[in-house]
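Next come the structures, one after another.
Nothing in this text is a laboratory measurement; each read-out follows from the coordinates by a stated rule. What you see is a predicted model, and the numbers here were worked out from it, not measured in a lab. Cβ atoms are built from the backbone, for glycine too; each structure is taken alone.
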Structure 1
Amino acid sequence: MIGRLAFRNFLYKPWRSALLFAGFGLGVSVMIILLSIGDAMVVQSTDERLVGGGTVTVLPDGIDIEVMKTGGLGGLFFSIANARFLYLQLLAAPRLAPWIRAVAPQIDGQLVYVRTADGVERTARASASLPSAQQAVGAATGVAAGAWRDDETDRRWASPTTAELEDDIDHFHRPPPGVAGLETWAEWHYFNVVSADRQRWAFITLMVAGAVPDGRWGGQVLVTTHASVDGVDRQRRFVATVPATAVRFSTSRAELHVGESSVVVLPDGRYAVHAVAAAADGGDGPAMVDLVVTPSPRAYFPGSNIASGDFVSGYTVPALRADASGSICVAGHCDAMDGVQGYHDHNWGVWRGVTWEWGAARLGSYAILYGRVQPPDSIESSSALFAYLVDSLGFRTLFRPQQIVYDDRKVITVDGHAIRVPAHAVMTDVRGADTLRLELTIEAATGTDTRGSRAERGDADGARRLAHPYFIQMKGLARLSGRAGGGVLSGEGTGFFETYR
């Protein structure tokens, strides 16, 4: 009966009935939308609590927060590279201490794969946090039973000792499975020191190279000493080649032993460097290096790894600013070093046809590192440069200069060939209100033809295809000027630089 009355009423006043139906439907739709918006607002109002407490959430650049909240593809599988560096050098660093009370790093809902004892693989969601940090930001995890507190791994991640941090970023590696050009794999500890009067300096390298660990490989020690005599650079080169049976390296520590030579991290975080090598030219020798290198707190580059197809290149700088003490002896004559300027970095990868730009300098209260790696497949284009600046509080800022402008007025002789090399170089960059100008004045330069057997990374075949096969090592003065974070940048000091010609 009710249905019949409704139908007849619709036929009696069809337009009025249609209008009423439309109005009712519109009202219901609006109510649904408002309820949905209200629910979203409630969720978003507690969003900080959902992701771990605090008042500010730090996410990777480029993440669409709205898409992430609604579960879109843009919110899946993201991570923050070098998260510990971000924690130690930025968010929880002394520089921001007046503004940041607590920091709580967290992984939330990460997709993981779990293989059970019976061999079945299952997907799962995993979360992780530092219990003490979660408590500090007011987001302690509820525990049904037992206790949720920091363990030793948490402590090492958040507040490592100097030695622990160096082992974590400065340990050795094994080549990735299936990497091409394994015979050109090389990994090395590199140190440089310069005397207080800036007239004597040395490069020390302890290297593992070849098809590690199952092919033909071994170790090498390289020591190059320089002395400026009446404005002329007097260079001597010392080499020791060691079979694989006399090489020991660690994939969890920074320790390396190559025959009689070694690099060991002491309990207090200092590096003990011992190197013995014979004169490459058959002259008087050997060279014996005994140095203790003390990294300055927070003055390090955490490392990066480039992997593109068959190309792998890794680099870290545990001691961008350091002091060195000890001696460098040649044929019984020793030069004493007492708290002089030092530097240490670590490289690994395959090096067939690879070139680079690199430089590091101490500039008063600052230290700067710049560089780029040119893989063999980028001969026609230049990869991006970076300039990384630290001060007494650690990481200061990062610049991305477009190029290095070289003035190749200096001429040196390499194996009888005259090679033009830089006498001066300039890098500039502007990033918003921050500016950089770095000027290099080259005081001494030496070259190596990488196509010969004396190349420090044995890749004669790859080097023959390089447009610029001469590896140039330089020492000189660096001058820094510009602005960062509203402050003036200014400094001058000694640095070492590398390029190819």
Structure 2
Amino acid sequence: MEVVHQWKQAVLYPRWAQYSHWTYGEGRFLFYPPTSWNLGALLGAILPWKVVSGAYTWIALTVSGFSMYLLARRWLSPRDATFAAVLYAANPYYLVVVYWRSAQAELLAGCLLPLLLLWVLRMEEEGKRIIVPLSLVLAAVWLTNAPAAMMVNYSLALLVVVLAIVRRNPRVLLHGAAAVVLGAALASLYIVPAAYEEKWVNLGEVLAPGVRPQDNFLFTRLADEDHNRFNLLISTIAVAEMLALFAAAFLARRLRKDRPLAWWTLFAWAAATALVMFPITNLFWLHLPNFRYVQLPWRWLLCLNVSFALLVTFAIRRWTTRLLLYAAMVALIWNLAHRVQQPWWDTAADIEEMHDAIEDGGGYEGVDEYVPARVDPYDVNKDAPLVTVVSGDPARIGIDKWAAESKIFTAEVSRPEQLRLRLFNYPAWKVKVNGRVVESTTQTGTGEILFTVQPGTNAVQVTFTRTRDRLAGGIISLLALFLVILLSINNYRPNKQPT
């Protein structure tokens, strides 16, 4: 909703969430990958808002099914590949994401995981030509969901090592590393600003007590009953999936002889993702680079379900048994929904209330981690005017424009005064008074912008500027895209026949 509102202001790529924290704003769009919120905004521009979430979910699940079908057809008949696709698109963890978590970006990222494995398996036959398509998958994940991107990069490292060992081909390690670098370069328009500007916000809040990895291993209990109920729900589903998956891996053990690469990649990926959900791997969560930003160990179910869908399809050939297994999974989820933790979602009335909060300018509650560093968003005055004279002396304020990335107004004062804006101070905001840049400061605690104006009428313009890191990220992405085009032309140029 915020994005559509900014599109109407001709801000095609929003960076600052104007109505967050009751219109004090936050840098949400600098740190949250753009694919998900742009897709949601596009749907909201053409559909009623109350059906956008359903349409988004349908798209994510359908594309997940198609990507799994492409992978499964490498080994299976069209009928069996269709079953694998449907099982993946409606796997138990996806049902939890849809009906409990509403983690829409993570759900969308799931459609890229089968493609990751598909290109890894083709790495030996394609050679260095695999670098481009694999890098595009990695870039797409980075631009969709940051925790999923961390999982995908670590998964790629594991899968390439397995491939190198099984095929005794160390060159694939170089191809995988090149794809990682090129994929990150393609996504630099997001990665570089997010990494550089991390110090400007309270990003540490994503690892606050209750949402840290050590608080979310399977069957972990805290002094928070809401946390414990959901953890029991997801833990039970995770263990049920693991039991079914490893039973299927045993039943499909002939696959190890007939298709060793398929079996070892699926089994190794499943075993690793299952293991990191338990406290025994806490050392990895503490010391592997950025591993902790996956945040919730059971998020690895997103990756585990690729192996789950394929190994179950390989192991169980009778359709009756397949349907009974899936019915048992659904029955388990239904039982947990009624006995442990009921699903929750926003009603049509809730969505209408959110839309009204933006349209009438009142704003909404934001997210703590995206406000400027050392600012407490709960101390702000919800009734504060857009511009305040700190001394309390009378002044004439005229608002000409108060848009997402541009604030224009006049302030007529009788003596030098300090003005305070209803706006969190962020380094990208630049203040001009009568055409000259002036230095701004920050209100202690509440984080609002402060600056001084001189006696008389002052024309003030406050603009959200493009910082150097954003410019650098955009340039790197453009150069990487140019490299991808050149590599693609070279890869698919027909070989000249000798005369």
Structure 3
Amino acid sequence: MSLPAAKRKRATVIFERLDKLSQDFARNIRDATTKLAFSEAALQGVQASVLASRAKDEQGNYLFGLDYPEFDAIMNNVEVESTRKAFWTAFQQRGGQANLALLQEAVTLRLELAHLMGSASFADWSLKHKMAGTAQAVTRFLAEVQGRVEDLERKELGELRVEKAAFTSDKDAVLKRWDVPFYQQRLKKSRYSVDQNVVRAQFPTDPSIAWMMRVTSTLYGVQFKENKTLPVWQADVRAYDVFDNTDGRYLSSFYLDLFPRDGKYKHAAAFPVYGVSTLAGRTPVSVLVTNFNRDGFDQQELETLFHEFGHVMHGVLSRTRYVLNAGTAVKRDFVEAPSQMYEEWSRRPEALALFAQVCPACKPIDPQLIERMNASRAFGKGILYARQRLYAAYDMALHTPKPADPMQTWVELESKTPLGYEAGTMVPAAFGHVMGGYQAGYYGYMWSEVLALDMRSAFGTNAMDTAVGARYRKLILERGGEQAPSELVEAFLQRKPSPDAFFKEISGQ
């Protein structure tokens, strides 16, 4: 609003165009109709239940799209490397050249916008409104992360290469990117006796959702009631109302849209579609959109369920005076903290003890399986956080004072990693975060995790401490963006935040 009229008009045009580019980018991924055909022999290792009702082509080959349940089924289980390579390559080409062109235009427009605002780069302008404050602070943070995980990543990749050499009886086997999920699952299964198919059987879909809600309602002192009178956009969608346990008052509503279908958004996300305002008497509504397996949750999906529901709670338990500050309308590098913190409740014994309450007929939770699952989480942290650092570094490299070519920049950065760049792949074409919402902000996933893991420590050895849960609801979830995140966290912790828990999590030290 402080710009001269001509610049304000141009800025308005840029903002509107960036919105349109983001929508088109997401639509190109969502509407992809790519189907890959594989013979039964090429799918060796996939569970029979995955193939039982799967469509086939005229030659009798099984057809797979590029949704996440299909990605997991193939990349985690198929023993035939050529199948994994073909699927992985197609998955990394989602969005294609069309999306690369959209991203290029967006990067160019962001730089122009930054110049209009008096900044040398989009990162400089954007980071003024985030916790990090400056691009230099982000660069230092990413360098520290790299220093902590670089050796661990190489060690883990070396172990996976040994696993591949043993499996293929080829002592000179070379580990490729399409090998990582498969051999990581094999190593975890052999080392920790964690079979994700067994995990999925332990956590059937509907009971697991009911359990997650029971954990949440107990911790935060609320009640969820399914409301079948609310209109939904698809038969699978479920609607719920939220009530306060203390006085029974209605607080909010949310929708769960959990399973994949043609034309649907392909990732997992929580959308705050209607923000609260106590001044205006508005009650919030959030929507959870995921693409989970209908048969049950594996370890990663269970963690994702709790993560995204953490976002939903941040939205629907918010009690801010103005919509501007409602729920997840916080600084971008804090928005993931409540959801990252809540992932812990998917694996804590105090929370798991409630499972039998919602499904007495279900197979009892196996504490040994949970213990092995928790142990298995330790392996792969180097690979995971090194990749997150790469994504964040790429995002920052797109938003420097000089215009960047998105694909060339990615090739240059990924080529410096231990597994290098695979020709023909175009990760940026499906990197929705840098197109809409996390531009010059992807580092925020790790930045916010520093605070998330520190806040988690406040619960000590009892994750179901309702007194701490009530304090967390009041000081973090209800306050939204009314106060600086660092001040809210300090009030909750009753001390200054510390990064110790984060670096212990990612490096084990």
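A value of 180 for volume of the Cα convex hull per residue in Å³, calculated from one of 1, 2, 3, originates in structure 2. Among candidates 1, 2, 3, the computation of mean count of other Cβ atoms within 10 Å over residues 143-150 that gave 16.6 used structure 3. Computed over structures 1, 2, 3, distance in nm of label points 7 Å out along Cα→Cβ at positions 279 and 479 reaches its largest value in 2.
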